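So, here come the structures, one by one.
Quick note: the coordinates plus some simple rules give every number you see, no bench work behind them. None of the values given here were measured: they were computed from a predicted structure. Cβ atoms are built from the backbone, for glycine too; each structure is taken alone.
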Structure 1
Amino acid sequence: MPLLELRDESAGYDGRSILREVSLTVEAGERIALVGESGAGKSTLLRLLYGKLGDAAALMPQDSALVQALTVFHNVYMGRLHERSVWRNLRNLLLPAAADVQEVREVLAPLRLEEKMFANVGQLSGGQYQRTALARALYHPGRVIVADEPVSSVDEHQAREILATMNEEKETVLLAMHDRSLALEFADRIVGIRDGRIVMDTPSAGMTPDDLDELYLSKSAIAA
C-alpha cells in the first residue's frame, strides 16, 4: 500500500490555480526531489503532500520558521510539541527538564550544535540556523521529512551534510530543490514540474543535470 497517493489533484492560493490535475504516488522509503524553475509549483505540491501526511511528517519549510527570540533547545523541542502535554511544554519553556535536554542534545551533537543549545537562534550563523531547522525536523517523531529548499543558505559542503543526514535519519524524504546536481545525488527519484503539472517522473540513476534542461525551457522553446 502506498504511503501517499494523489489522483488528479489541483491546488493554489488566493484564488489562483498553481497545480492542475496532478497525480503522484509515494512509497515508504523513497527519496524524491521535486525540481523545476521558480514558480513552477514545487512548493505548492510539497505543501499539498505535507497536508496529506499530517503528523506522520516533519516539515522543514523554506524560511525555516524558527522563533528568533527562543533558544536552539526550544526551537528543536518544538518538533514534539504536538505529542506533549500543555503542562510539559510550558514547564520546558521556563525550566527545561533534564530528560528533554538530553534528548535534544543527542539530536544536536552530530550536527555540531551541542554548544549552541541555549544560544538564541537570532545569534546563529546561516549554516547553524539551517542545521537547527534540520534538528527540529529530526526531533519530530514522524518517519517522513518534507523539506522545501533545505540547503538554500549553506555552502556545498554543509548542503551535502544536511542532505545526507536527512537520508540517514528519516525513512522517506520529500524535497523541493533548485540545485539539480544535489537533487540527483541525494534523491533516487526525480519529479519534474513545469507550469503546475508533473512532466517528468523518473529514477535519478544515470541522469545528469543536463537531462533536466527541458524543465527550464519556455513553452515557445519546447514547441520549436
Structure 2
Amino acid sequence: MKHIVIIEDDAALNHGIAMALKRDDLAFHQCFQLKDYKEGEKADLIILDVNLPDGNGFDFLKKLRQTSHVPVIMLTANDLETDEVRGLELGADDYVTKPFSLMVLRARIEKLLRKAETPKKDVYEDGDYCFDFERMVFTAGGNAVELSKTEQRLLRLLVQNPEQTLTRDFLVDRIWTDGAEYVDENALSVTVARLRKKLNANDWIQTVYGIGYAWRRKE
C-alpha cells in the first residue's frame, strides 16, 4: 500500500485529486494546512501546494529536505519560471501549474512511484570517479583509493542524494550508527576533509555554510 499525502487547502481540489487517483494500492492522507500535516515521514509521495493558509510550500519543502527525500510534486497557481526553478532547486521532484489535467498528474505520480521502487545501483560513476560500494572498490582518476568505513558511509549518502544539501545532524545520525551516545562535533568536518583530499573532490563536495554538505557535479 502506497501512502500519498495531499497538502492543498482547496477542499474541492484536494478531494478531486484523491478521487481521481483512487486505487486499491493507494491510501491518501488529506491535509488542508501545514499544521495538519503529521504523516510526512510515512509518506511514499507528497503533493504540496505552494500557497497555504498557514505557511509557504517552499519553506516547508526546504525544511522537509533536511530529514527526508520522499518524492514531492508541487502545485501552484503561479506559472512564473522563477517559482518553478526555486521549487526544483529546493528538492521538488516535479512541478505542476494550476489548472492541470488530473490524468497528467496521475501519470506523473505513477512515474515517480515507479522510480522510487527501482532498486538503486550500488555503483556510482561520473567523470573520473567510480565508486563500487558493494565490492568496496573506489577509484578517482583511474587510481584506487582506500576509504575507511566512516568515509564510505559519508560518500554513499552524498552521491545517492546528488545536488541536495544534507544537514550535519542528518549525516551524523546516519554515519555513526554504532550506538555511541556522543560524537565530537568536529568528527564530521574531519571526515569530510579527509574524503575531499583522498578523492581530490574539493569542487564536488561542497560546504553549505551553517547547514551541511552537498555532492554537486563539477561544471
Structure 3
Amino acid sequence: MKIEGRNAVLELLGSGRTVDKILMQKGAEGSAGRIFALAREQGVRVQFADRGALDRESETGRHQGVIAFVSEYKYAELAEILAPAEGARLVVVCDGIEDVHNLGSIIRVAECAGACGVIIPKNKSAQVTGAVVRISEGAANHIKVARVPGVNYAIDELKKSGFWVYGLEADGGDIYSADLSGDVALVVGGEDRGIAPLTRKKCDKIVSLPLCGRVNSLNASVALGIAAYEVVRRRRP
C-alpha cells in the first residue's frame, strides 16, 4: 500500500508501523527534511527520484514529493474497540460509506474527537486504502478501524458492551436535546441512502442536526464531525 503526501507520511513514521521504503523527490525541501531525518532514525530506506518517477508511482496525484510503501492496512478486531477504557467511550459506525474522501474525513474526525475506533462493513463500503490514509491526514494510523461482516452485528455487540447507539439522520430528534452521557456510538449512513432501514431500527435513538438554510442535508463526514464534538463538549468538565 502507498501512503502519499507529507503530513500522512510524517504521521505514518510516528505511528510505529513498519515502513518498507520511502520514495522522495530529489531536491525536496521543507518538511521533506524532517521526513528524511525520521526515516534515517528508524532505519527506513529512502530512495530519491525525479518528479516524473513519483508521478508514475502516485495513485492520487497528490504525493507532494513523498510516497511511503507499507504492507496492507492492518485492521483491528472489534473486541479491541470494545475493550473497557477509562471514562466514557465513543465509537463511530459507518453504514455504507462508499466515498473514500468521506471515509478518510470520518476517520480523521473520529481520531481527533478521541474515539475508541471506527467500524466499517466488509461489503458495500469504502475500505482503508492509501488514499483514505492520506485523506485522513494519517489519522488512520493512530485509531483502530475494524471491519465487520455486518453493521447490525456490530451494533448488537456495542449494546452488549454498554453503548447507547445513536443514528444520524435528517428526520430524527434534536441532537442538542439528546442524553449523550455514558458510552456512545454514532452511526453515520451512506452518502445517498443514509442509514439502512434495519440498521435504523436497531439504533436506540435517531438524532439530527438543525438545518437552518435551504439545503436539506449535510455531507456525512461534516455531520459526523458536528455530532462527535457535541459528545466531546458534553464531557468537558
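A value of 2.8 for distance in nm of label points 7 Å out along Cα→Cβ at positions 163 and 195, calculated from one of 1, 2, 3, originates in structure 1. Given a computed value of 14, 44, 31, 9, 2 for P(r) over Cα pairs in 10 Å bins from 0, in percent, for residues 115-210 alone, which structure among 1, 2, 3 does it belong to? The read-out comes from structure 1.
A value of 13 for relative contact order in percent (Cα under 8 Å, 6 or more apart), calculated from one of 1, 2, 3, originates in structure 2.
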